[in-house]
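Asks: So, here come the structures, one by one.
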Structure 1
Amino acid sequence: MNRVTSGPPVVVVHLFPDLLNLYGDSGNVRVLAQRCRWRGFEVDVRAAGADDGRALADADIVFIGGGQDRQQVAVARGLERLAVPLRDTVAGGASLVAVCGGYQNLGHDYRSPLVGDLVGPGLLDVETSAGADSERAVGGVVVQLPDGSPIAELGRASAERAGHRGAAAELVGFENHSGQTVLGPGARDLGSVVVGNGNDGRGREGFLAMPGDAGMAGLRIGTYLHGPVMPRNPHLADFVILSALRRRGVSELAPLDDRSEWAAHAAFADHWLALRRPAGAASPLRRLVDRVGSLLGPSA
């Protein structure tokens, strides 16, 4: 496949990087940009705050990460000013990825005793609440993608070339949150939780709106997976990129050597699958991870 050598740069906008950047979330932006560069695209990475709506006008990919409650208050206020340009750019075909706190902020609202009721722009059809006595979800997450998932389909050949057949049907990452996120009627999730908590402990993780859903041309993804999530899930990263570039006439991406990425993915999944215990039978390591999470304080 020919490499791209001309054309406008791929514009990646990182929303509120100074406020929402827990657990290496900014690494997701670096990975998305680098995977574009490896394929010959020029890339323009921009940081955007509440007063930078113009930065969104020609965005191809928009990313927002996770943070603690006090940061989410500031972000909610900033999103009030960015709501219209953000909605316009996603409606026009830009891919949107929101992790943890950003996932909560971009829903309809986020309720917590610490922050009250934060109204969001509703770009993700979700609502989140965190009670004063909510149990924190801390640790590794393994998600099984549904049959026919376009994310899994995109990554299948790459995973097989790397010697990890079947890994493309999974997503892996790390969660640390007390928020309970409920999807709206008819909304779809990323997949089913094999290990971990996910949205609300009921077996589902994330939010997925495909291009064209609800009249918006852009892909929209919300997830609790930190890590960062993109390095260990190259198929997810490529799905975000390809969805954004289809409006430029890009129908497929040049293959990359992702042996290291799939090895990291498989090692992470194998580790947390090995630690899985029946409900109520947490391992000593899991109890230690929970304790460390509580000492770190609330992240969402």
Structure 2
Amino acid sequence: MEGYGLRFRKDLESIIRSIPEGKVARIGDIARAMGDIRASRAIVSMLPELDAPFWRVVREDMSVIIEGPEFEVNNGRALADIYTDFPHKGILRELRKEQEEMRSSLILEDREFHEITGVDIAYIGNHGFVALTRFDICGNHIEDYVHRARIDFPYIPTYLSYREGPAIIEAVESAPFEIESLMVDGNGILHPEHLGIASYIGIKLGIPTIGVAKSLLCGEVEWSEKRKGIVTVNGKKVGCALLGGRAKNPVYVSPGNLISIEMACETAFRFMKHRIPEPVRRAHRVATEFRDRVKSQEKEC
């Protein structure tokens, strides 16, 4: 089965090839044809790599992204007719529908676990180093594991599940130890679609997951205590804001799957010696150090 990244690239190349010779298309119209205007920046970054006439793609003000042979350019802007007659069948529309369908499978009820594993990813190009850091529920570190995976799907806001989710699932399934629950660098139900990467992974793996995000993707915070706040979206509680250690900026915690809002927040706060809960903090460090070692070895070669 084709991965999300390859499907995204094929859809994009097909859409760009449909632009008639001598015409141009605005990046926003192409992103909408793919299924979401938020893909615009990712598409721009991918253009030079595509097997398609990418020079026919221009910015919203008609300024040229990459010059090509088919039309005149004046003051950096293409002098050509705009093409907009795209088929709207892009992969992002399919993925949004899948998110909606998965949302009905969410279970925000506590399932017992005695260990929790933090997860984060560091990158070299299209390769991700997925670190899994295992802790017991009392906060004692047990062991680490790093898995290397290829990641082709671009970063698009609210679609992190499809960029990093498959690599994390692959790492969990290849780990030399059993994983009872996961604490993920990303959101759970604190997400515009009520289904962030922690929820996606939790549903796919059938284990409790907690999302820990460093920035607020949506919603509002009401501080109920000095170091704990409630996060709501449209008046509904979806998570909490927590200040750990001496941190001045909070993290935003929400349940992914098979755990309640209260237990997700309580568990994360228990691990907060610093701003970031220790399982995710250690996973970030382990992934980054492993990535840097690989970089160093590749330079030597």
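Asks: Out of 1, 2, which structure matches 0.4 when distance in nm of label points 7 Å out along Cα→Cβ at positions 210 and 242 is calculated?
Replies: Source structure for this number: 2.
Asks: Assign the value 0.55, calculated as FRET efficiency 1/(1 + (r/R0)^6) of positions 26 and 154 (r between Cβ atoms, R0 = 25 Å, to 0.05), to the correct structure from 1, 2.
Replies: 1
Asks: Computing P(r) over Cα pairs in 20 Å bins from 0, in percent gives 37, 58, 5 for which of 1, 2? Provide the component values of the computation, followed by the final result.
Replies: Details: 1: 37, 58, 5; 2: 32, 50, 18, 0.
The read-out comes from structure 1.
Asks: Further question: Thinking of 1, 2, which structure, once relative contact order in percent (Cα under 8 Å, 6 or more apart) is computed, gives back 21?
Replies: 1
Asks: Another question about this same structure. Using the calculated result 3.5 for distance in nm of label points 7 Å out along Cα→Cβ at positions 122 and 258, pick out the matching structure from 1, 2.
Replies: 1
The numbers here are math on the coordinates, done by the rules we state, and not lab data. Quantities reported herein were computed from a predicted structural model and do not represent experimental measurements. Cβ atoms are built from the backbone, for glycine too; each structure is taken alone.
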